[in-house]
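A short reminder: the numbers here are calculations on the coordinates, not readings from a lab. Remember, predicted model here, so these are calculated numbers, not experimental data. Cβ atoms are built from the backbone, for glycine too; each structure is taken alone.
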Structure 1
């Protein structure tokens, strides 16, 4: 079995160092071969020990949301990336935004920019969905409600103090659709508030959406 065929079997997720080493087990110095493959464009290094196939291998790379989950974990897709995924904001998002319990960090990789914002437990663990992206790929993505709450919490200077201000933030700043907001599960948001940062802002969000 040739090298390309061996690696193809693992392309439904980012390639870990151990997976690549297994594919290169017939080589006397597999670490040297990895370095050679990066130089030749057969592998793209996302960070130390994590790769995707490069253009010279002509193999598909995993969905970028799944890559984001693996690049810095535990984490889940949120903020503008999740809001765009659920069709709640009109803008196409070019940076993959995630939330993690680890420190805030950004990765500029050959396949795109991935940013991670820190939130603490237990709030972190609420409202995360396992979403099937393809037949063999599944990623953790914030629910529409959680993505919006994360956006409010993690946007510096956003303190929601009135219904009119909240509506301006939702409709003008984020350009969200009012009909979509009517579908939000307010019971879920209310249940998170006790353990959330910016409790007053999230309560104002609930109060505002109840009026729609």
Structure 2
């Protein structure tokens, strides 16, 4: 049995339906993951929930299970990601830590979203972006804070992006042993800071992030 956190909000179709009514037949939800970590790429996904049987597939059981990826367990995310990849149109893109350091995390996030849209099988008529930042595109778009919690297509994108990035960080854990990337996924945990102080930085760390520089400074002062 699949369960969700008690009280977790269920995403709805309000924004998508507004866009459908105004002529946008294919609406893509776009979300990113990995904006805050000290290490690893930033990843974005775009998801279009398809039409089925001449109408929008708004009542499918798997859609009722969608939530913001942060409100799901790893097992729930994996199960839903497999369904989304099978039954929806999706695109995904990762921007490396080197690019993050070169152009800053905000621009890297926008670039990842733009690339995720380009990775869709075909261009959508409109997009819903999670957050306040808009993407550089000619496609009609709406930006909504917490869209991953309130919009079905964006919640789906958040799940796809989260599962993909977590898998990447588990792979990197084998390439950079000792940092604990498989556990904390690059986020700022006490264990991660301790590893930075002990081993210094790896090629996966964002040297433009102040906490990384501070941890490295502490290591040099020892």
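To test your reading of the models, identify which of 1, 2 gives 0.50 for FRET efficiency 1/(1 + (r/R0)^6) of positions 61 and 197 (r between Cβ atoms, R0 = 35 Å, to 0.05) when calculated. Let's see the in-between values first.
Working: 1: 0.50; 2: 0.15.
Going through each structure in turn, the value belongs to 1.
Compute mean count of other Cβ atoms within 10 Å over residues 125-132 for each of 1, 2 and report the one that scores greatest. Kindly include the intermediate steps, with their values, before the conclusion.
Numbers: 1: 15.9; 2: 21.5.
Largest value of mean count of other Cβ atoms within 10 Å over residues 125-132: 2.
Can you spot which of 1, 2 the value -13500 was calculated from, given it is helix-only ellipticity at 222 nm (-39500 (n - 2.57) for each DSSP H run of 4 or more, over all residues; to 500)?
Details: 1: -9500; 2: -13500.
It traces back to 2.
Going by relative contact order in percent (Cα under 8 Å, 6 or more apart), which of structures 1, 2 comes out largest?
Details: 1: 15; 2: 28.
For this comparison of relative contact order in percent (Cα under 8 Å, 6 or more apart), the top structure is 2.
The value 23, 13, 8 for semi-axes √(5λ) of the Cα gyration tensor in Å, for residues 85-132 alone was derived from one model only; which of 1, 2 is it? Spell out each step's value before the answer.
On the way: 1: 20, 17, 10; 2: 23, 13, 8.
It traces back to 2.
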